[in-house]
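Q: Pasting the structures in now, so scroll down.
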Structure P
Amino acid sequence: MPTLWFTIVALMLAAYVVLDGFDLGAGVIYLLVAHTGEERRLVLRAIGPVWDGNEVWLLATGGTLYFAFPQLYASSFSGFYLPLMMVLWLLMLRGLGIELRTHIDNSVWQGFFDVVFSGASALLPIFFGAALGNVIRGVPLGPDGYFFEPLWTNFRAGSHPGILDWYTVLAGVVALVSLTAHGALYVALKTEAELAERSRQIAVGLWPVELILTLVALAATYYVRPQVMNNYRDHPIGLLVPFVVLGGLALMIWGSGRGSPLGKQKLAFVGSGLYLTAMLVGAVYALYPMVLPASTDPAYSLTIDSTAAGHHGLVVGVIWWLIGIVITLGYFVFLYRMFRGKVGLEGGGY
């Protein structure tokens with residue numbers, strides 16, 4: 001049961017990154033590709049029907065974590081209290097930027113909320129990437145299973161690091177670049193003419209940066225925590241993950257060339273989703289059975305067995321989770337089919 005719920009949480013987190021990742025990326029490029037008020041409305045229309053639904057995956061992942069691994073939830077949410085509050089504020093500011101910009105037809109008002117929306121969208125991937133970097137690197141857990149991290153110390157990944165150091169900042173930059181390219185591919189897929197071409201150019205321009213950062217991040221991860229290779233050595237099937245990562249990157253660049261037909265553009269977006277999913281799966285595979293490594297003493301690390309809820313609760317939870325996920329997937333299939341195709345300026349909303 002703990003392994004099953006560990007997999008469920010990882011899959012829900014991957015769903016959040018892939019789905020909310022493209023509207024975060026659309027927010028990052030928002031002020032770069034949209035030069036007029038009409039083009040900005042088109043970008044917002046591209047994500048308008050789905051962005052708030054995509055964010056529900058983050059809430060669902062947190063709720064599932066609370067149910068299945070209560071000790072991990074208590075430890076991580078208390079140790080990461082400050083960055084968690086910052087993420088919540090950024091999520092709220094992003095929503096306010098989208099919803100409030102159209103309340104007053106004034107260029108200053110709309111420009112202010114455009115900057116709020118784009119700035120919050122750019123900072124969120126950095127925080128999420130840094131959070132994943134903290135989990136991979138390890139945190140200064142004590143014998144009671146709790147920890148405290150300042151925002152930064154000396155920027156070194158030692159036994160008592162801060163939330164921000166060179167490795168977690170690198171992880172944040174990788175997340176920012178990856179989600180920006182993911183969002184650019186989505187905007188190119190949903191819009192037309194110059195707006196789509198500018199978005200495509202950003203995705204193509206970021207591709208070599210994404211490739212280099214991926215390789216650098218993999219080398220840095222091995223340097224910071226050599227133990228990440230243990231599961232790959234013991235269970236070589238995990239070595240398929242790097243091939244999926246590279247395959248996703250190859251699909252992105254193959255499908256995003258100038259003049260590519262719609263089918264190839266869709267494959268480029270799918271490739272970006274595969275890349276993001278494989279990167280997360282690779283991190284989860286390397287950590288298992290740990291859920292929060294300790295940078296102080298390995299004996300203090302939190303594992304799926306030491307943090308899981310009772311067996312009976314986990315079994316009953318699987319039944320209710322299956323019911324909920326069927327309803328959720330049905331809703332998302334309906335939503336994305338309802339709003340498929342290119343967006344335009346006609347009609348109301350956004």
Structure Q
Amino acid sequence: MGEPFVQVNNVAKRWNGQLGVQDISLSIPRGSFVALLGPSGCGKSTTLRLLSGLELPDEGTIVIDGNDVTYAAPADRNLSMVFQSYALFPHLNVTENVIFGLKVRKVNAEERKNKLRKALEITGLVGYEDRKPGELSGGQRQRVALARAIVANQPLCLMDEPLSNLDAKLRTSVRKDIKKLQIDLGITVVYVTHDQTEAMSMADIVVLMKDGEIQQAGTPQELYYKPLNTFVAEFVGDPPMALIDASVLPGIDNNIARIGLRAENTSVVGDGEGRLSCKVTECEFLGSETHVGLAHPGTKGLTVILPGLCNIEVGENMDITFSNDDLHFFDFAGQRLAQNAGKPATKN
């Protein structure tokens with residue numbers, strides 16, 4: 001694959017001794033879509049600001065396209081940014097907002113016109129050229145911000161939760177637009193989000209963070225099917241992976257503390273026929289399927305997915321079973337163990 005387009009090496013940032021991020025290392029291939037995912041305060045926006053030059057690291061180095069930009073100004077990093085707040089000038093119309101950066105850089109009028117036309121066509125804003133931001137919907141304003149990033153024609157685009165101000169239906173639509181733009185333009189995107197659906201559906205590489213550190217970086221499939229620790233297991237997936245104390249299932253090796261189980265690998269069986277006998281705690285109808293929450297001593301987050309509408313009373317008994325091949329094993333530090341690390345018996 002050659003040299004990475006963006007290389008972050010052991011970067012750390014602190015404010016007045018308080019940790020922002022530490023030991024952040026990333027290799028981002030050219031033309032990839034990378035999502036920085038995690039809960040509020042995990043350091044994902046700080047990481048993006050370090051990439052952009054809006055913050056400077058206390059330790060480590062940042063290299064973009066072979067150039068060490070660790071302490072370079074944002075304008076010298078050959079990147080564009082799309083913000084959650086859109087960052088549009090309210091007194092300027094769509095055209096003026098989109099080409100503002102080009103005028104500042106003294107790009108000639110003919111080139112500005114050509115780039116504007118292309119960007120408006122790509123973002124579906126043809127016909128809106130003379131409107132001010134106040135006359136646009138939230139989705140249209142975000143498209144203006146995207147058009148501005150497109151005309152900048154930079155190989156790297158940083159996006160900081162750009163869809164969080166949009167309603168759910170519009171988020172889905174604009175999400176598809178952004179992914180298509182990234183592919184069509186061949187640009188590298190680093191995208192901050194707290195929404196795992198955005199990250200898992202858009203990104204080639206998901207970087208999951210917690211408390212200023214990277215917990216796992218890999219494809220969406222790797223994070224879902226092979227979580228490196230219990231935090232990743234519980235964060236990724238809807239419903240998240242259930243965790244079962246090793247003591248609940250017989251025949252578990254002593255080095256295993258907890259066992260992970262996905263809802264789709266869990267089946268309902270007749271009374272007395274299951275590996276775990278549980279109590280129903282909730283029943284959530286989602287249209288094509290129903291998620292049934294279950295309680296059993298020594299377990300957390302047990303869920304079974306049933307097709308269609310299922311009305312099950314809270315407090316009912318439900319027996320479940322599962323295959324040993326679908327279990328995930330974690331040690332006492334919460335770290336993943338080999339899939340065959342334990343050989344639990346087939347009956348509780």
Structure R
Amino acid sequence: MYSLNDYSYNLPESLIAQKPADRRDRSKLLLLNRETGDVAHHDFGDITDFLRPNDLLVINNTEVIPGRLIGRKETGGRAEVLILDYAGGRQTLARTGEFVCSCLVNASKRPKSGSSIIFDGGLSARVMAFKDGVYEVRFVCEDDFETHMYRIGRIPLPPYIKREDNGTMEDDRAAYQTVYASRKGAIAAPTAGLHFTPALIDKIKSKGVELVPITLHVGYGTFLPVRVDDVRDHVMHSERYFISDDAAHKINRAKAEGRRIIAVGTTSVRTLEYVARDSGEIAPGAGQCDLFIYPGYKFKILDAMLTNFHLPCSTLLMLVSAFAGRENVLQAYRQAIEKQYRFYSYGDGMFIG
């Protein structure tokens with residue numbers, strides 16, 4: 001249960017989704033009963049059949065930014081900058097008037113402190129410091145940094161999507177984003193939410209299901225591999241979260257009334273469980289979430305969850321295994337492979353209840 005190899009499985013490369021479904025709600029949906037291990041196969045649009053009146057659905061309203069910037073060093077060589085902490089940069093901007101944030105920089109040689117990177121449109125960046133593979137970068141432009149970023153930036157697609165995004169490809173800007181995204185800051189989408197359409201959300205609400213938004217800005221750490229043999233030794237990445245007083249009140253009220261709390265995506269799961277008190281209530285506020293959930297974890301808030309299919313040996317697969325049981329999950333994955341489900345970010349979904 002604690003060995004990294006316990007979370008390995010073989011996935012044909014052809015099942016790694018390279019583009020979104022033609023229609024969001026036409027993805028497949030695997031239904032997993034976490035008590036019995038029983039599996040059933042449906043279309044995602046059938047999700048309303050498995051939701052009950054008075055269920056509370058927690059969604060992550062983070063918005064993916066086009067934070068992948070292609071520029072050049074002062075010497076002329078290519079340099080690629082990936083913004084890691086956009087929310088932190090906004091806070092620094094408000095406090096100091098300068099947009100300074102943590103970034104990854106990919107170049108032929110590691111940029112030195114004080115060196116500059118030049119982008120199109122009058123935007124430049126100066127490397128301030130470097131620690132543990134991450135750079136502190138100060139961006140310089142004549143007007144609003146966000147305007148520049150949205151003009152020249154690219155959506156940072158996951159590394160297992162083996163295609164270019166064609167610059168500022170509008171298809172990915174729209175498709176790699178939930179329809180309810182409203183708080184800028186993520187560099188990866190909360191992908192379980194990609195299956196929803198406005199019409200499907202209206203249908204869910206008309207059934208009497210309550211939707212409550214919270215925020216977790218998904219970071220680059222979601223793609224980092226686990227590099228330890230014993231998963232208990234893994235150190236989880238940290239991501240910014242925000243839960244409003246209103247959201248916390250609604251979630252706590254639903255829990256007190258015995259209604260099901262259903263999280264859309266592992267990001268919502270981690271945030272809810274991170275702020276959960278032993279009493280079964282959650283606390284509003286903002287901070288950094290670094291909760292690592294693996295088998296043996298005792299859930300305080302969650303009753304059911306929607307999720308996509310995750311990479312072998314990933315922390316996301318461990319979280320799902322903690323909720324539904326490792327054998328149940330791996331058996332469900334085997335059936336999904338047999339049924340030719342599409343995996344990972346642009347792939348199909350799973351409802352665990």
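Just so it is clear, none of the values below were taken in a lab; they were calculated from the coordinates. The shown structure was predicted, so the numbers you read here are calculated from the model rather than taken from an experiment. Cβ atoms are built from the backbone, for glycine too; each structure is taken alone.
Q: Can you rank P, Q, R by mean count of other Cβ atoms within 10 Å over residues 20-27 and just name the one with the largest value? It would help to have the intermediate numbers written out before the result.
A: On the way: P: 28.0; Q: 19.4; R: 16.0.
Largest one: structure P.
Q: For the read-out semi-axes √(5λ) of the Cα gyration tensor in Å, for residues 220-331 alone, a value of 23, 18, 11 was computed from one structure; give its label from P, Q, R. Please list the in-between numbers first.
A: Details: P: 33, 25, 10; Q: 23, 18, 11; R: 25, 17, 12.
It was calculated from structure Q.
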